[in-house]
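Each value in this text was obtained by applying a stated rule to the coordinates, not by laboratory testing. All of these numbers come straight from a predicted model, not from anything done at the bench. Cβ atoms are built from the backbone, for glycine too; each structure is taken alone.
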Structure P
Amino acid sequence: MAGVIALFGAAGAAPIHAADLLETWRDAQQSDALYASARAQRSAADERIPQARAGLLPTLSASANTTYNDQDVHYRTPTLFPQGSQRYNSNGWNVTLAQPLFRWQNWVAYKQGELQVLQAEAQFGQARQELALRTAQAYFDVLYGQDVLASIVAQKEATTQQLELAKRSFDVGTVTITDVHEAQSRYDLATAQEIAARADLDVKRDNLRQIIGREPDVLKRLRGNVALSAPVPDAVEQWVSSAETGALTVQAQRAAQEIASREVERARAGHLPTLDVVASYGRTGQGGSVTGVGSDIKQTTIGLQLAVPLYAGGSVSSRAREAQALRQKADADLDFARRGAAFAARQAYLGVSSGRAQVKALEAALLSSQSSLDANKLGYEVGVRINIDVLNAQQQLYVTRRDLAKARYDTLMAQLKLKAAAGGLGEDDLAAVNALLE
């Protein structure tokens, strides 16, 4: 066990900062690329409302022109107008204001813009929950990798002691060479497992590094005597009901369904007339004309402009049928999202329930394994047990310790996934898990 203390105890003795789950989560919010992408997508979606609102507001445009004219005028019959070459400039400018009075498709588009923002908010919330789950999973994966490595190192040290004992006993003739070979075999196996465990831990740390954008610090560990609480409420159907309505995937798909319904209305609005108020003010001037007289005209106009669509080649009806089909697709997607949320809630709830039961069973098994190892060691010393019995008891103890650590991490992850399935996973839930670390 001295090697295990040297492996993880040095970090506690040295003044090295140990990061907890909350700190790691906040680093992930600043550095994770997927989360940054989702945040930018949400910001882009926020612009849908101003863009849609523009279809309801007046538009103002200005134009100007200047033209050089070079004319050569000859009349076939006598006239009072001058003939010959005329060179002059004509120019003008115009300002036009248009205010939509009735454009139903623009009003529908504005409502769609509001729904698109709601959809983007739900999608961003889902990305935030997924980041929390990915961060917690990567954090616990590193802790579990450390637990596995510590267990193997401890098992290797115990096997080393048993190997030395077998060699001494063989030298004095109290055991056979078989005991030495069995202990040597277990030692070699532990050495190979240690190499694999160190490589696996490096991979897990690198996965966490990708999320937080830097090399992870020493991580706070789960307390050994931690008690895992039951979900509140402790009823699977209540969690399923909450997931079917509150899951962020369901909220996003519900907004998508409403957008699709509005799209049908917007497509059908292509058959409706439009009515605008149009006002303009402008000036047109020219230095000459065919009459030889220049002019300077200022004009102000205001009126109503009605447009009635009669036939557009069938495109409006086709777009309406397309929108109708897409609404049916959105209905099916919403149903699929609800079923998926319900399944995720049931799966996570069962994960919490079975996980807590498994943790209790493994805690009892750990005590039994320790007692079995102590008894086999004593039996080996007095000659009623052989070396393989001790080695098997050692292996059983460390396997049980490893399985107990994994069961605890899996149960904590199931608790977080249960909250996420119902759309309620937040920083408070991570803080509750963080309180279990030391």
Structure Q
Amino acid sequence: MSQSTKILNAQSSLDEWLDYWQTIHATAIDMGLERVRPVAEKLEILYPQVPVVTVAGTNGKGSTTTVIASIYQAAGLKVGLYQSPHIQYFNERIRLGGIPVDSQILINAFVDVESARVACDLTLSFFEATTLAAFVIFKQQQCDVWVLEVGLGGRLDVVNLIDPTVAVITNIGIDHVEWLGDNREQIGFEKAGILRPNIPLIFGDADMPNSIRQHAQSLGCPIYQLGQDFFWQGMAGESDSHGVHVTQQNKTQSSVYSSAAYTFILPNAFLALANVCSAVTAVLASQIPLQIDEITQGIQNAKLAGRFEQRFFHGKRLIADVAHNPHGVKFLLEQLFAYRKKHVTHHIHAIFSMLADKDIDAVVDMGRSVIDHWHVAVLDVPRAASRLQLETALKDVNVSFYPTIGMALVGASQRVADDDLMLAWGSFYTLEAVYQQIQNDGRLL
């Protein structure tokens, strides 16, 4: 029996469906929209009659989409949130009202996608099929707003089938060079592919590539850029530079958000403030009626695994972060510097591994100055960096190799002192293995 006629149905398990989507297309990544568009048309999902916020960028997409969705949820809206990749469970990618989608709802959507795929006589990659399933779910569940994270690039990513009403580009760094180009202008051009005529563009960094600005201007898109059109500023003293009075009650709050139309105090956030402010600007630009207290409540509620996430393992401090490219590592090190100013930290032990197609040398070089000992294993995924790649990058540092990341975590915990810190980083897959070990160990604190 050919794979295209393999019999799966609504009674098949989620794992069976996920395994199936891994097998029916020749390549895991297949950029472009023309092949998948007929399936989307068959499913009648291309034109949601609700606002859509699409978020692209090199880093910070997960944090930004999480805050956007959380703000809308605080306003009482039913939000469909699509993110990738997941860390532990596939259902994390598709959320309804902040809750990972029920497996049976997801399976039923896979049945619909498969029916449309067969009718069109086309194959779909794993990412294409699962993304279409998210759109099917959001339509069937009658979500009030869709919040979509782009998987890779923008212009040719399957998420870009859907026309957004607001577009966010978080920042531009060097990553996925084999698909997007090896410089910020080329990468910016690909990310700017999510723009549509006259929709707002929120850019969450002070350094915008010309390719993005020129494309936005050619489409008549209003541009809102961090550092030019919206700002955040930490508060010290009785008032900030915008003249906002700081009462004794709110002196403990983290910062002030300001734009041409709004100035208000941001609550303490669990996620990066640049991404929080981009999210705030996006929801304001969407023109969905919101109250300031709904925005602040949404920010307070927004949490996302693996973004400088602080945990304990065997009573020892652990920070987990998905940083996996130089741009992301730069931000991780900034957060780590701030953390060490508040918490006595003698030595840092890294639980670390990466994928082969990432800039391993650059990432390791950035970590050399802060990491005292590296606890390393080869990831159990097809794209994993080999032992030789990791050894080459980690030459001249204190390093221990283990059979698995889980064993690296246990090994590190046995070596750290109470005033040391464990830092798990390098890949989403690294964190997946760390979380699995914590779960298996039964010591999630």
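When you work out relative contact order in percent (Cα under 8 Å, 6 or more apart) for each of the structures P, Q, which one comes out largest?
On the way: P: 24; Q: 15.
That would be structure P.
As an exercise: Kirkwood radius over Cα pairs in Å, calculated from one structure in P, Q, equals 22.9. Which structure is it? Please list the in-between numbers first.
Details: P: 29.2; Q: 22.9.
Working through the options, I get structure Q.
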> Upon calculation of FRET efficiency 1/(1 + (r/R0)^6) of positions 168 and 200 (r between Cβ atoms, R0 = 35 Å, to 0.05) from the atomic coordinates, which of the structures P, Q produces 0.50?
Replying inline: P
>> Can you rank P, Q by distance in nm of label points 7 Å out along Cα→Cβ at positions 160 and 208 and just name the one with the largest value?
In response: P
>> Starting from the value -0.66, -0.89: which structure in P, Q was log10 I(q)/I(0) by the Debye sum over Cα atoms at q = 0.12, 0.15 Å⁻¹, for residues 120-263 alone calculated from?
In response: Q
> Quick one: mean count of other Cβ atoms within 10 Å over residues 136-143 came out at 22.9 when computed from one of P, Q, so which one is it?
Replying inline: P
> Here helix-only ellipticity at 222 nm (-39500 (n - 2.57) for each DSSP H run of 4 or more, over all residues; to 500) has been calculated and equals -11000, so which of P, Q was it run on?
Replying inline: Q
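Comparing FRET efficiency 1/(1 + (r/R0)^6) of positions 24 and 352 (r between Cβ atoms, R0 = 41 Å, to 0.05) across P, Q, which is largest?
Going through P, Q one by one, FRET efficiency 1/(1 + (r/R0)^6) of positions 24 and 352 (r between Cβ atoms, R0 = 41 Å, to 0.05) peaks for structure P.
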> Taking Cα extents along the principal axes in Å, for residues 304-415 alone from the coordinates of each of P, Q, which one would give 37, 31, 30?
Replying inline: Q
> Any idea which of P, Q comes out highest on distance in nm of label points 7 Å out along Cα→Cβ at positions 72 and 232?
Replying inline: P
